[in-house]
Every structure is written in C-alpha cells, then in structure tokens.
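Values in this text are rule-based calculations from the coordinates and carry no lab data. Just so it is clear, the structure is predicted and the values come from calculations on it, not from any experiment. Cβ atoms are built from the backbone, for glycine too; each structure is taken alone.
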Structure P
Amino acid sequence: MNPTELLELFRTRQSVRAYDTTKIVDNETILNCIEAARIAPSACNAQPWKFIIVNQPELKNKLADLTSSKVLGMNYFTKQAPVLLVVVREKANFSSMVGQVLKDKEYPLIDVGIAAIQFCLQATANGLSTCILGWFNEKGVRNLLAIPRNKRVELIITVGYAASSDIRKKIRKDTSEILSYNMY
C-alpha cells in the first residue's frame with residue numbers, strides 16, 4: 001500500500017449509524033479485523049485488552065439496548081449492526097503499571113484506543129463500517145456478558161455493512177489550528 005492509499009483509507013473510514021440489515025458479517029472477516037487489533041502497539045507490550053465479539057442476534061440486541069439513551073436519543077441504530085465488539089481494558093503488565101504511576105498517564109487507555117482504531121481501519125479495508133461508542137451502561141454490559149467486576153468496558157464498536165455507500169465530507173479543524181513547529 002502506498003502512502004496515498006493509506007491516507008485514502010483514513011479519509012473513507014467514518015462512523016456509520018445505518019447498517020444494511022440483510023448482510024451478514026462472516027467470522028473470517030471479523031477475525032481479520034481482530035488480528036489488526038491484536039498486533040497493535042502498546043506501552044511495554046502490555047496488550048491490556050480483551051475483545052468480545054457479540055453476533056448472536058438475541059444477545060446482540062440486549063447489548064444494543066444497553067447502548068441507547070431515551071433521554072438523549074443516542075445510539076438507537078446499534079440494533080441494526082449485525083456485530084457488536086466489546087473492548088475490555090485488562091490489567092497492564094508490571095512495566096506499564098510502573099510507567100503509569102511514574103508518568104501519571106493511563107497507558108492502557110491509550111493502548112485500547114490504538115487497538116480499537118486498528119480494528120476499525122481494517123474493517124474499512126475489508127468493506128465494513130464501524131462506529132466507536134463510549135456511551136453505554138457499563139454495569140449492565142458487564143452483567144450481560146459475565147465480565148468480571150474488576151474489568152472496565154471501555155468501548156463498544158458497531159460492525160456491519162453500511163446502508164449507504166456515501167462518504168460524508170469530514171469536518172475537521174484546519175491544520176493551522178492544530179499544528180505548530182518547535183513551540184506551542
């Protein structure tokens with residue numbers, strides 16, 4: 001892949017909130033995306049993540065219910081996605097934990113974010129669409145999926161084929177607003 005193709009992949013990856021409910025996502029494709037997440041870099045090679053693929057329709061719909069908010073009208077599209085990926089933060093290794101304390105940085109959160117975007121970019125390369133969710137009932141998700149109480153559910157990612165092939169224009173800050181050289 002040349003640099004232009006990679007940048008185009010970044011430009012076409014978008015958060016999709018409408019899925020084609022007639023198309024099934026096969027396990028091989030999901031496992032290909034998991035491989036991209038599995039090989040993501042992490043502080044001190046801690047790999048502080050576990051992924052739970054939820055594709056059994058009844059269970060997936062119960063999980064989807066835990067992502068929506070009646071008050072804010074959020075995430076009602078999640079039942080359309082044929083797969084939900086739950087990203088659980090695991091305990092980091094000793095080196096990473098020491099680094100967290102000494103540098104006052106939550107390395108496992110950074111690591112989970114890197115793994116999640118590698119999953120999403122691979123999904124895009126495979127013709128799938130995703131949406132990363134941070135809004136959900138974490139306690140309900142832990143109970144539903146038998147996740148131990150001492151684990152954090154950081155993200156849920158919807159996965160499926162988009163209902164539309166339209167790529168929205170990305171509205172982002174201008175480079176001059178986010179970049180400086182040598183000093184702040």
Structure Q
Amino acid sequence: MAPRLQEKYENEILPALAERLGRKNRLSLPRLEKISVNMGVGSAINDKKHLEYAIDAMTLVTGQKPIVTRSRKAIAGFRLREEMSIGCKVTLRRQRMYEFLDRLIALVLPRVRDFRGLNPKAFDGNGNYSMGLTEQLVFPELNPDKYPLIQGMNITLCTTADNNDEARELLREFGFPFQRESDVEAA
C-alpha cells in the first residue's frame with residue numbers, strides 16, 4: 001500500500017501544480033526525488049559510543065541503516081586524523097521518503113520548541129531545500145532516557161524542480177509550514 005503523502009501527491013498535488021504552472025505533461029512537473037538525513041558527530045573523536053548512539057537513533061528515525069561518514073583529511077587543531085568516523089547519513093527514496101516526510105510535517109515540526117515556521121528562503125538555487133534540527137529527540141520514536149547525548153541533524157529535500165519557486169510550491173502543497181515572507185524580512 002502506498003504512503004498517504006504519495007497518494008496525495010499523485011491525486012491532488014500533481015493536478016494543482018499542472019494548473020498553477022500551466023503544464024500538461026506530468027513528467028515536467030516538479031517532484032520529490034530523495035531526502036538526505038545527515039548527522040555530524042564531532043564528539044565521536046573522543047568517544048566512539050557517541051557515534052553508535054547517533055547510528056542507532058538515525059536507524060529508528062528513518063527506518064534504514066545509515067552509512068558511516070569519515071573525515072577526508074587530518075586537522076591537528078581538532079585532533080582529527082584522516083579516515084576517522086565522524087558522522088552518519090541516510091538517503092531515503094520512494095516509500096520510505098514519503099513516510100519520513102509525513103512524520104516530519106505532521107509529528108516532528110510541531111514538537112520543535114519555539115517553532116515559528118520554516119524559512120522559505122533556504123533553497124540552494126536548484127530547487128533543493130535544506131533544514132536543520134537542533135536535537136533528534138523531537139522524533140517520537142526516540143526514548144529520551146536511552147539517548148543521553150543531544151544530537152542535531154541536517155535534512156535536505158532534493159526535488160526535480162528547475163528553480164526555487166517551483167520547489168517552494170511543491171513543498172507548500174505537501175503542507176510544509178513555511179513562514180510568511182513578511183515574518184522572514186522582519187527577523
């Protein structure tokens with residue numbers, strides 16, 4: 001069975017985008033390609049257990065085992081050697097991607113402390129949106145007693161849109177809680 005957001009995309013969002021963008025071809029409309037979730041664990045240099053906590057937490061949050069990222073070069077000031085394990089990342093596609101996005105919009109973002117909406121200008125110019133969470137404990141799957149280390153994560157949503165405006169329309173149709181433009185300029 002297809003995830004709820006995937007059905008919404010095919011039945012509601014695609015026709016709305018086709019009308020708004022003035023295109024008849026479904027394949028020319030923007031769609032979500034993948035979601036990348038990344039955790040940098042700098043404290044893993046001193047304690048390997050921190051990286052294990054991050055891997056365990058990301059597995060629970062995404063439903064997929066992450067790969068370990070390693071440093072590319074040595075930096076003596078940070079006591080970092082080449083090929084040291086310093087983080088983990090997951091790339092979600094198809095059904096897992098839609099299920100993660102659904103949980104992110106419906107459960108996680110409302111649980112963020114002092115949440116006033118996402119910045120509508122955090123696009124990279126090619127239609128990809130990046131956001132950061134300061135702590136992983138906003139995900140309801142994680143037990144705060146099991147994860148003593150508060151760890152943040154970066155989430156990047158990659159779309160097939162050519163520009164930021166089309167990608168913003170796509171994410172707005174999915175129900176992304178963007179701030180109003182006037183609130184962003186005031187901050």
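Name the one structure among P, Q that mean count of other Cβ atoms within 10 Å over residues 50-57 of 19.6 was derived from. Here the read-out was taken from Q.
For helix-only ellipticity at 222 nm (-39500 (n - 2.57) for each DSSP H run of 4 or more, over all residues; to 500), the calculated result is -11500, so let me know which of P, Q that is. For helix-only ellipticity at 222 nm (-39500 (n - 2.57) for each DSSP H run of 4 or more, over all residues; to 500), the value -11500 is produced by structure P. Matching task: 28 is the computed value of relative contact order in percent (Cα under 8 Å, 6 or more apart). Pick the structure from P, Q. Among P, Q, the structure yielding 28 for relative contact order in percent (Cα under 8 Å, 6 or more apart) is Q. Consider the structures P, Q: one of them gives 0.05 for FRET efficiency 1/(1 + (r/R0)^6) of positions 10 and 82 (r between Cβ atoms, R0 = 30 Å, to 0.05) as calculated from the coordinates. Say which. Answer for the origin of the read-out: Q.
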